[in-house]
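Novice: Take a look at the structures below.
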Structure P
Amino acid sequence: MLGAIIGDICGSPYENQPVMTENFPLFAASSTFTDDSVLTAAVAESILSGLDYGLLFREFYRLYPDRGYGNRFMLWASSGSDEPYGSFGNGSAMRVSPVGFAFADLETVLDEAAKTAAVTHNHPEGIRGAQATAAATFLARISRNKEELKNYIEASFSYDLNEPIASVRKWYSFDPTCQGTVPYAIRAFLESEDFVSAVRKAVSLGGDADTLACISGGIAHAYYGHIPKTVINEAMKRLDDRLRSVVQRFCSRFFVPV
């Protein structure tokens, strides 16, 4: 989940100002954590504490209210209702990476990913996006075989992962849906040579750059393990003590490489 948070921070300056190249400053003065990181931390805290996902989504929203949440999530988080709102937005995928690190078998990962999504994003596409992201993270961690990962995601979730990033970049635009985000974030990982190149490829697509990089970064961290210490330090400086604590406790408990 650290890789997902780093991807979010690196992509944050480019969400509304697409860079469309892999040659950009990995950290800028405006690089900051967004709702992607906040809700990723909420999922991690839920796994650590056993507290309800919905309860922690609301608590973390109250703690960090101005981090770029979608309108429907804000209405839900501010309401007294526990009813999900049928979203197929990429919010279910951006927050799910801790599931891929915390559980020991694919069946449990898929089941838990669906639970994290269904609190808000109970549309089939919302659940599919979360499950595909969590499964990719798990398989990257366990099998470390990109071809096996690609074949499983395509067969299980009907995502087409074949178009190269350089080609996608020519036509891609902002798409906040799971189906318009998850396949391209996974493709960015598949083409990468290391953690940083996965983040750079994801951000280079433009569009919802922080979420693309959040998803790709989480998978890449699971696969490569190593993230340069300078990159970790730059990202951790941009978190507050509470979020740093969640990251440190989660990585320590689940032996996430840092």
Structure Q
Amino acid sequence: MSERVLDIKGLHAGYDGVAVVRDLDLYVEGGEVVAFLGPNGAGKTTTLMAVSGMVQILDGSITVLGRAVPKLRQAHLLARWGVSHVPENRGILFQLSVEENLQLANRGGRTDVTPAIDYFPALGDLLKRQAGLLSGGEQQMLAIGRAILCKPKFLMIDEMSLGLAPVIYEELMPIVRRIADDTGAGVLLVEQHADLALAQSDRAYVLNHGDLVMQGTAEELIRDRHLLDATYLGGETLEEEPLR
């Protein structure tokens, strides 16, 4: 059985003491890609930030790689444990070159950037280019490439498709699947574009207005597409169905 790299139980998390996410149960195992779906404002990013220690945990627990995430904001601890988080804004430093951004994966000295280039060959021709001059797709490659160089056991990617043309996102999504298969890392992928995410995922959770409304295998959610559509279109809150 694969190691459970993330285990969330009864999570309430939010800002200034107000819960944005309520009573959330969610887990990710090593080597699997789990899609975390839902419309804008559902609480997906808040959940990832709670896992990273950047948003207040009001109740419940988060266990990452067998360790409890402290309720105080200590995101640096998770990086040491083996967690990489690609945020919605990608988190790259625009004034630095591609190579310099990749080198940030190793604060103690220079690191071999070859693994990032292996997954994203386009970066090989852009190493000396300033990151701020890259296209949106190239910036996303850089952000994920840097995360790969940290050799994570658990990888979170927030809204990978944001600002990207559909053809670029379609090229990137299978690479996320490859990373999980090659490295054994568990991946939690926050996404609005359900079809493309489900095509490369093992399981999925759907959040709406801070509440978990659907969960199951990717195949199950694809079959129940009318229920998924109702969530995205703002229909009635759906009764959660357990994993089969």
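What follows is calculated from the coordinates using simple rules that are stated; it is not laboratory data. Note that this is a predicted model, so its numbers are computed, not measured. Cβ atoms are built from the backbone, for glycine too; each structure is taken alone.
Novice: Compute mean count of other Cβ atoms within 10 Å over residues 25-32 for each of P, Q and report the one that scores greatest.
Specialist: Comparing P, Q by mean count of other Cβ atoms within 10 Å over residues 25-32, the maximum is at Q.
Novice: Now a separate question. Tell me which of P, Q gives 13.0 when you compute mean projected area of the Cα convex hull in nm².
Specialist: Label of the originating structure: Q.
Novice: Could you tell me which structure in P, Q was used to calculate helix-only ellipticity at 222 nm (-39500 (n - 2.57) for each DSSP H run of 4 or more, over all residues; to 500) as -19000?
Specialist: Derived from P, not from the others.
Novice: Further question on the same structure: For relative contact order in percent (Cα under 8 Å, 6 or more apart), the calculated result is 25, so let me know which of P, Q that is.
Specialist: Q
Novice: Out of P, Q, choose the structure whose coordinates give mean count of other Cβ atoms within 10 Å over residues 49-56 equal to 14.9 when calculated.
Specialist: Working through the options, I get structure P.
Novice: Assuming 3.8 is distance in nm of label points 7 Å out along Cα→Cβ at positions 17 and 185 as calculated from a single structure, say which of P, Q it is.
Specialist: Q
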